[in-house]
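Just below sit the structures, each encoded as structure tokens.
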Structure 1
Amino acid sequence: MKTNLLETTTKWVLDTYIHNSLHMVNSLEWLDRIAPGSREAVRIATLTHDMERAFPGPDMPIWNGDEDYDYYVAHSNRSARIVGDWLATQDCDPAFIQDVQELIKVHEFGGWPEADLVQAADSLSFLDVNIDLFLGYAKSGKFRTEQIKAKFVYSHDRIRIPWVQELAKPMMHSAVERLETPLSAV
């Protein structure tokens, strides 16, 4: 494994996921705030959890605007596969790759302490830097206001770590408040 894997991975994310690399890098920043000193696999999984979105293709799942379990599973599994394939090109140990992939596969739901951290960092980052993107979806009519509101609330409510959910609460309330202002004012 490369000794500067985090740096190399950050460059890959920034160069490849141009549409929303800010969310990815911000997720890692949130992880470092809520769980400083996390293992490298947790940090890499957090940084790369949505990478499948940077690789359009026929197997790319499409979000329909609803909280769709099958979509989240397909999205997570595809991201894990893409990241695992990329990590293999970086001469990473297969056990490390599997560790990262398992964390990415559950980044939407959590399930054990480190997975809960990846999920929480994703949610915090979403509520921190993706609100304007989703307000734009509502303003353009791509998704209904109710769908966007549900996404904001879900991003908060899915956090499994109680004190982190409390940390995210004002962010969620602010996002909903912004959404509920007349869209012409957004």
Structure 2
Amino acid sequence: MLLTVSYGDGSDVLGFRTTANIGQGASGLGVSGYLDSGQVLDSYETYAKWRDVWLTDSSSRRPQAQSPSVTALWRESDQNIKFHGAVCNQCGYVQYPPQQVCVECQARDDSTPIRLSDKLGTIFTYSLDYLAGTVDTPLAVVVVDFEPGGRVLCMMTDRETSEVKIGLQVEMSFRKLRVVNGIHNYYWKAVPLRGGG
């Protein structure tokens, strides 16, 4: 039994019970692997920007973000939080986000959800945005093709600009995009595959 307790601005207690099957079928890097795969920041200034220690002038480049629709967040949680696409039961074509009509064979309302969050992907194309009002300049926006099929447009993080290239293998990572008016908005970002996978 493992018990974790946190305190400060409230309290959380989590209890985990392990079985003899622990470690079987596990994939990915695990906690140690993710810690070892981390990138060293080039300066304290970069850290301070990420943690909002220093105010930057980048916010003046773009309009203030609007509050996300809470009902839309709830309605689209399967595609945005669980990161589910859909595989057509007629032709096997994978789409993200899920569509009512298959773009390959035009079958209607005949698909099965498929989880893409743990699938490896490859960068199909990308853009580096040096004007975006973001701490992570340049903002890397990539189109990722997944190995079982399916394609997504998303941001890429935890990367050096020189790493971003067509054909780079990536995995998906669940990240906070922003907080607007107290509403936390999360989504998936691509990160370079650093091992494990």
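Readers should treat all values here as calculations from the given coordinates under stated rules, not as data from a laboratory. None of these values were measured; they are calculated from a predicted model. Cβ atoms are built from the backbone, for glycine too; each structure is taken alone.
Observations
- Between structures 1, 2, the calculation of FRET efficiency 1/(1 + (r/R0)^6) of positions 68 and 108 (r between Cβ atoms, R0 = 25 Å, to 0.05) yields its largest number for 1.
- Of the structures 1, 2, the one that -3000 was derived from, the read-out being helix-only ellipticity at 222 nm (-39500 (n - 2.57) for each DSSP H run of 4 or more, over all residues; to 500): 2
- For 17.8 (mean count of other Cβ atoms within 10 Å over residues 84-91, calculated) the corresponding structure among 1, 2: 2
- Origin of the value 17, where relative contact order in percent (Cα under 8 Å, 6 or more apart) was derived from one of 1, 2: 2
- Answer label among 1, 2 for the case where distance in nm of label points 7 Å out along Cα→Cβ at positions 4 and 148, calculated from the coordinates, equals 4.1: 1
- Source structure (of 1, 2) for P(r) over Cα pairs in 10 Å bins from 0, in percent, computed value 10, 37, 37, 14, 2, 0: 1
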